[in-house]
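Trainee: Some structures are shown below for you to check.
Since every read-out is calculated from the coordinates, none of them should be taken as a lab result. Please read all numbers here as calculations on a predicted model, not as lab measurements. Cβ atoms are built from the backbone, for glycine too; each structure is taken alone.
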Structure 1
Amino acid sequence: MTDVRVDVPKAAAPLAETGEAQFGDYVALLKPRVMSLVVFTALVGLLVAPGALHPIEALAAIIFIALGAGASGALNMWWDADIDRIMKRTSRRPIPAGKIAPSEAMALGFALSGISVIMLWLATNALAAALLAFTIFFYAVIYSMWLKRATPQNIVIGGAAGAFPPMIGWVAVTGHVSLEACLMFMLIFMWTPPHFWALALFMKSDYHKANVPMLTVTHGRKATRAHILVYTIALVPFALAAGFTSIGGPVYLTLALGLNLMFVQGAVAIWRRDEARAEADSYATEKRVFRFSLAYLFVLFGAILAERVLALIPAYAQFAAQFHILEVF
């Protein structure tokens, strides 16, 4: 695919005057909804890893990973303030709404970045801290400052930032990266493009107005529908492979088979749509698949956690061990 560069001038028009910020505005600056996914997947990675941290260390690790995610969100909002005010979906964020000054958001982002990385190092180990530092850098610099405005592959490559938390949680306990950690990473990494492209299909006008080169803008909705199908199919082997490692088992595999079948069916339904039908029902299918994709990720990671709990039952652990054929790697 040929990348299309779209030049988006920074600060094309002045932002609203900054008013007095409330506590909720600072919380919003940290992207709490994104943080909830980060915290949940990081917690799953930490809890299913072999070995254990002291409960206080585990709590500290999750708090500092969450702070790192918040730092990324603040830096992203600082950099994207000019396009956030143009897009309907983001126009009420604290900076374009005039509640928090861009310089204040930047300072908070950098401060939280330093605190989260240093404290995670002290609470766990250097590799976990290094992965958190790289995640913040990747999201704030590689994705926000470069990829987002430069290429329609922005969400594909940039999705790595959201895929690191379970790996960080795993490494916080074990001190090393394993196949299981990589598969949890790939589960989120491959899930991200179809999830966000489904959103982009019914939010295209926002990206178009802001000159953000989302695939829907540069290559059109038809190409985006095809890409959703391709990436959803590509997601399946990674989701199923996790079931044959130490983090999987029969419960996970059963849910993974069902959920991936439903996801692929949804992607096929999107692929078969034309714009006339989509506009006629206000992109009902696209919105349904987008909502399902959120549940998909939470349920699969919930199943990974359930396998860990069920493994406490000796009979189940012995039965589930028969599925762990990839552990030798």
Structure 2
Amino acid sequence: MNDFRRRLKRFSVSIKPDADGFTGRECPVKKCEGYFKIQFGTGLPGEVPCHCPYCGHTGPHDEFYTKEQIEYAKSVAMHQITGQFIKELKKIEKRPDPHAFISIGIKVEGRPLPVRYYREKKLETEVVCNRCMLRYAIYGVFGYCPDCGVHNSLQILSANLDIVGKMLALSGEAGKEVADKLIENALEDAVSSIDGFGREICKVYVAKSSDATKAQNISFQNIAKARDQIISLFNIDIAVPLAQEEWPSLIRAFQKRHLIAHKMGVIDQQYVDTTGVSPSLIGRKIEIKPEEVSELVKVLEKIGGYLSAQLAGL
């Protein structure tokens, strides 16, 4: 049995990546327990701490095994232990002596305990961190990089605005009806992109705000109102990096997006009051040029980069 005990110390359990090269991770914080996946071999070299993409908790990788991985490892260990134990018992098997008056035989039966196999879960968004190049996957869209810990909100904004640019490029190859629709969709997507980014980045830095509740519920659908709220909550003016003519242009673009989303693109009194165009245009359909949306994308990139940097520096 001493040999048996020595052999038990010699096996280990490896956690293999899934078909896409990802290995599952799970946040150890009870209130979070968020599931995500990473590709080992990408990202920072050497052994670095792991960051939960959802709550930001940081710790060694051996804290981030998933429940399924732990159960699998336990079952592999028990499978090997019971298998070796059965082999040891079989060594003392013997048949009864047919010539003896009384003879007792020993027969060992049984199988090793089964292994509990598992599959890594499918996730919604795959990201390659543009700072450390880690490849990871998460639920939702936004999150901290599990390797370097940087939040991906600005990276996601940039990726979404790149898609807007591709939509505009397609509009130049389409007929007027399709082109107009692509331009409208591009405008709406640009506004949605900055709204999603703005909401998320304010939540990330909510502890630095003057009012956590308001910071968590900020909206960028109305960019002028968002500007006032960010000044009030963080003492940051998102118009600072813009040229003088870019802010009014931004307001017009957001107002046009509002008309598309809520008024079928028809000009109303609110649009006249906000932008200062002639009241004679009320009732007419708004015109959106691809150049306007292209300029909007550039302005939103400026705002996103500035806001992210200023919040990080608070």
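Trainee: Using the calculated result 13 for relative contact order in percent (Cα under 8 Å, 6 or more apart), pick out the matching structure from 1, 2.
Mentor: Details: 1: 20; 2: 13.
Clearly, the read-out refers to 2.
Trainee: Upon calculation of helix-only ellipticity at 222 nm (-39500 (n - 2.57) for each DSSP H run of 4 or more, over all residues; to 500) from the atomic coordinates, which of the structures 1, 2 produces -15000?
Mentor: The read-out comes from structure 2.
Trainee: Out of 1, 2, choose the structure whose coordinates give mean count of other Cβ atoms within 10 Å over residues 157-164 equal to 18.0 when calculated.
Mentor: 2
Trainee: In terms of distance in nm of label points 7 Å out along Cα→Cβ at positions 77 and 285, which of structures 1, 2 is highest?
Mentor: Top value of distance in nm of label points 7 Å out along Cα→Cβ at positions 77 and 285, among 1, 2, belongs to structure 2.
Trainee: Same structure, new question: Name the one structure among 1, 2 that Cα Rg over 2.2 N^0.38 Å of 1.55 was derived from.
Mentor: Numbers: 1: 1.02; 2: 1.55.
Only structure 2 yields this read-out.
Trainee: For mean count of other Cβ atoms within 10 Å over residues 125-132, the calculated result is 20.5, so let me know which of 1, 2 that is.
Mentor: 1
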